[in-house]
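Just so it is clear, none of the values below were taken in a lab; they were calculated from the coordinates. What you see is a predicted model, and the numbers here were worked out from it, not measured in a lab. Cβ atoms are built from the backbone, for glycine too; each structure is taken alone.
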Structure P
Amino acid sequence: MEVIYECCGGIDVHKKLIVVCLRSGRKNEIRQFGSTTKELREMTAWLKEAGCQMVAMESTGSYWKPLYNIFELSDLDAIVVNAQHMRNLPGRKTDIKDAEWIADLLQHGLLKSSYIPDRDQRELRDITRYRKSLVGEKSREINRLQKFLEGSNIKLSSYVTNINGVSSLALLKLSLSGKTIDRETVIQTVDPKLKSKADDIVLSLDGVFSSLQKALVLQIISHIEDMEKRVKELDDLINRHLGKFEKAIQKADQLPGIAENSAKTIIAEIGIDMSRFPTDAHLASWAGLSPGNNESAGKKKNSKCIKGNPTLKSTLIQCAVVACAQKGTFFHAQYQRIALRRGKNRAHVAVAHSMLIALYHMIKENIDYVDLGDNYYNQFNREAKINHLLKRLNALGWQEPAALPV
């Protein structure tokens, strides 16, 4: 087989142990190192002194990140590879054999590197992912609050839109403090829009609270308020470190359904260097928005979407749900066209796929978003569509009116 790298290294990564195979020609040299920064610097110095051209390692949890950081600072080329793409034969699983196998595959160019963004993007991505997880935890905590309120005969959510709103929390705190809730108290506490429901709100707050339940609900409310504070602090932190990503975020914000926070999350995942993805199809596949292949004996079978970037995929589908509800847009027309035949969930994924492709070209070609309009699909096969609709009308009993005599 053709040799791509005359001198390269394969690394088997663990939490406390790093096994390195330096392959030069047909000779292997095995060394083991710890995972502290000092030992990683020693390993990097040894590889550079030996003239190592490229290093490959598995994407084992988050244990590859310390190595990649040191390699990046030391200007040593390294790639991170999906472990499923380089499995060895069964029965030959040892740390040393794994390192040798990785080095052998790398030497002959048989490894496909994963997309690893630069340090600035990785740091921004860590913040946006943490914010997304915090918002998700806040939603779970609100659902937990509602569960305990229902168990205590509090029916406030039947009369307010948001149980976590300012008026709702103020009323709950008054009720939990032991104060009597009457009509005047409700009118003084709630938003003016809720004053017409004052009598109903008084009845909804007549619950059965034990001292333990009161303490528990107050703890949940305190936790929700603390998370709201943390989310705001993270938003300020993200805004201070946008830097070179700000222009791309503004472009993403032009798409229907994508708001500012979602735009920040999307750009933090895909970055601004679209040359990393040869085509828009490569980006869609990496995001997990492309259909999988399931073909045997020349027959294609149903297949699910492939696995991809979970943060990017979930964010885009959430945005697609919003975009599909905006009438007069191309995405709304695309959703209506696909949902009728394939169902709502598949239609949402298809719209998310289109949104990502549009964003790819907007960033790569530095252009603004231009909506094709909800009449886009009506431009094609007009006669066939007219005939199809006329047949359906005739099947329903409609008759074409007779032409008037001339």
Structure Q
Amino acid sequence: MPTLLALTVGGSCAPVVTAVRDYAPDFVCFFASAGPHGSRAMVDGAGQVCQGAPSIVAQTGLMPEQYEVVELAEPDHLPDCYGAMRAALARLAAGRAGWRRLADYTGGTKTMSAALVLAALETDWELSLVKGTRPDLVKVLNGSEMAALVNAWEVRARQLMAEVRRLFNAYAYASAGEVLEGLARTGPLSVELDHEVRQWVALCRAFDAWDRFDHAQARRLLEPYQSRAVPQWRFLKALVGLGQASGYEPVLDLVRNAERRAARGRYDDAVARLYRALEMLAQIRLRQRTPPLETGDLDTNALPEKLRRKYEAWRDPTDGKVRIGLRQAYDLLAGLEDPLGGVWRKHENRVINALKKRNASILAHGSTPLSQGDYQEMAQVVEAFIEAGLAALGVKVVAPQFPHWEEK
């Protein structure tokens, strides 16, 4: 495999010469400082330009077609150095598909070295550093130098973990998981980082499943890591029927899901979930009554006689079933003098007005995309109604939002 080597030049020529000799590259790019006192002359200048020795090119035997020099006018200005180096690395790599790409940052100013490391990490070059014996803290013993690869992938992986954290905290679990899985497949990781990556892959998959209402899968994936999300684990167990539950947990699960959709700017989705939460609250309450009642197939014979005729009018002649919607369900609860029906009567006008926004949504009956303000207006009304309704029923549900990944 042909090798492409990029190096920073400055200070001593010895480590640069060592890198070129050790890697025997097919093409070299030297990054040197410009000006009369710069390191440009060390590359291919005439005479004894390397601390009493010939130039780097003369010592390594490079031919003119085997190298190029990128001069840096401001070798101590990080943005300039980084910009020039990143552009050069991208250009060099683009014309040499399949080549091994190495970036050695031993020479040059500290700023040049830092810029090359940053540029190499971002453009997927391997990093190299010339090392040797240090008899003191001043410099490496001349003649002991050896070029060696640096575990740049570990550094890059930790940089990407910051992006994963951002995605996780933005509730983009599938995207975060894809980045993590890519980390595990691209290169070897330390034992510590590998363990962390695997753990967060499982957590991303667990919360992604939960976010899609696949509660059974979420429970299986989250169980080994329940200590990382104790309040959420308790709530999830109640959702799947393994913990103490009131039966109203799915209602609050929809409300929290709506909050996550809104946090990602998907306000139509969020409002649709709030509507379903309202609908589900009435359905669950009717189902919990004695006798239980179903909105999709209402048994009018189970109703008080004074209410039967009203709801018989909703019977579908095609299949003989009585089906009632959200508003009719709450009217029924009110007619049954149910505590939730009493709360409905107090909040009815506010809720109906808030639902007008939902009805205009493209996901309901209209064609208007909803805004953040539309969502917030509906959320305020709906959440207040649900809270008051559950309180009237003597029900308390602890429904925490999904956790955030805090930086250590």
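A few points about this structure:
- Parent structure of the calculated result -0.56, -0.87, given that log10 I(q)/I(0) by the Debye sum over Cα atoms at q = 0.07, 0.11 Å⁻¹ is the read-out and P, Q the choices: Q
- Distance in nm of label points 7 Å out along Cα→Cβ at positions 262 and 334 derived as 1.3 - corresponding label from P, Q: P
- Structure responsible for 1.9, with distance in nm of label points 7 Å out along Cα→Cβ at positions 222 and 254 calculated and labels P, Q on offer: Q
- Entry that produces 13.4 once mean count of other Cβ atoms within 10 Å over residues 174-181 is calculated, selected from P, Q: P
- Which entry (P, Q) yields the derived value 4.4 for distance in nm of label points 7 Å out along Cα→Cβ at positions 38 and 318: P
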